[in-house]
Structure 1
Amino acid sequence: MLDILSRKLYEKEAKIITNTKRLLAILRHCVFGILIAVLVFVTIYKTLHRGELVKFNGMGILIVVSGSMEPTIASKEMIIIKEQTEYIKGDVITYKDDTGVLITHRIIDIEGSKVKTKGDNNNEPDDIIELEVIEGKVIFHSYILGIFFLYMLKPLLILIIILYFLYVLLK
């Protein structure tokens, strides 16, 4: 009698483990698929719209390429910016300069629609800008994610990831 109960318990445990493994595999494939879709979309969008910031729901992701905001934000850090209705002195913002280059600096003064910014690591403030050229306020930054996305967005690596995903899908 004890043998039968033990075997039934073992079979239930084995079934639970198998179902859990299947669920984790499906979840892993879904997350991987979403990552691939986002990477492909961003790559295609950036190819078609050179120089434009890709935004979803008023939020954009950028990689910092200079040390002008060190030690607050280092070069190669990923930043997430979000459009705001109002900006205040001390906010770290990203704006587009006259040449179309995106710059991330801190607001040091606001007078009406005129904003004065300066990089934390710079000696001199920037030229005065209009509020309308501000793309958003920095709400998050990470060096580890910056390095990850800097190398994940390489076309060859994207191709390898897509081929791996197709291999796993068709297996």
Structure 2
Amino acid sequence: MIVSLQNLANLREKFANKTIVLGTGTFDLFHYEHLRYISDAKKLGDVLFIAVKDNQCASLKGLNRPIIDEKQRIAIVDSIRYVDYSFLVNYSTNMEILPFDNEYQKQWLKIFEKVFQNLKPDIFFYEINPTLQTARDRAFKKYEINGVSRERTAIISTTKIINYIKNKF
């Protein structure tokens, strides 16, 4: 079910006795690795929330991104049987955030700190990215979140699909 960021606190209350897992992504050009990520996240708890980056957040990935509009991306993610709730996250430019070490961490915190405040997930499932780890660790400590990481697979990615299409045609 697609919900708003504002509804997260109420849902946290509703599922107070359940393990809430939060996963996140852009999910542009949805592919098998996206499905594996979501499936693996669901195995970690009772209720799975997926934060889908809106068009503004997705544009941080580079020129001409996203390929697929946020409304279509969230509809695809929400249709996956493992997903209990999905919602869009945006780049909040006017919020105070935890200390950060680099611009990438600052961007990440401006996207997710409001989510952590409202949802207070038990588990945040993420792909390893050393550039973000210090900011993640600070957020996990502040909001008492158990961070569970997985290696980013090199098998397939949206960037690889885009590059393949560019080179093929």
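Here, each number is a calculation from the coordinates, and none is a lab measurement. Note that this is a predicted model, so its numbers are computed, not measured. Cβ atoms are built from the backbone, for glycine too; each structure is taken alone.
Which of 1, 2 yields 7.4 for distance in nm of label points 7 Å out along Cα→Cβ at positions 7 and 119, as computed? It traces back to 1.
Given a value of -15000 for helix-only ellipticity at 222 nm (-39500 (n - 2.57) for each DSSP H run of 4 or more, over all residues; to 500), calculated from one of 1, 2, which structure does it belong to? Structure of origin is 1.
Source structure of the calculated read-out (distance in nm of label points 7 Å out along Cα→Cβ at positions 63 and 79, 3.2) within 1, 2: 2.
Can you spot which of 1, 2 the value 10.0 was calculated from, given it is mean count of other Cβ atoms within 10 Å over residues 15-22? Computed on structure 1. In this comparison of 1, 2, the computed figure 0.30 for FRET efficiency 1/(1 + (r/R0)^6) of positions 111 and 143 (r between Cβ atoms, R0 = 30 Å, to 0.05) is attributed to 1. As an exercise: relative contact order in percent (Cα under 8 Å, 6 or more apart), calculated from one structure in 1, 2, equals 27. Which structure is it? Source structure: 2.
Computing log10 I(q)/I(0) by the Debye sum over Cα atoms at q = 0.14 Å⁻¹, for residues 71-134 alone gives -0.52 for which of 1, 2? Considering all the candidates, the number was obtained from 2.
Kindly point out which one of 1, 2 the value 2.2 was derived from, the read-out being distance in nm of label points 7 Å out along Cα→Cβ at positions 103 and 127. Label of the originating structure: 2.
As an exercise: percent of Cα pairs over 20 Å apart, calculated from one structure in 1, 2, equals 64. Which structure is it? Source structure for this number: 1.
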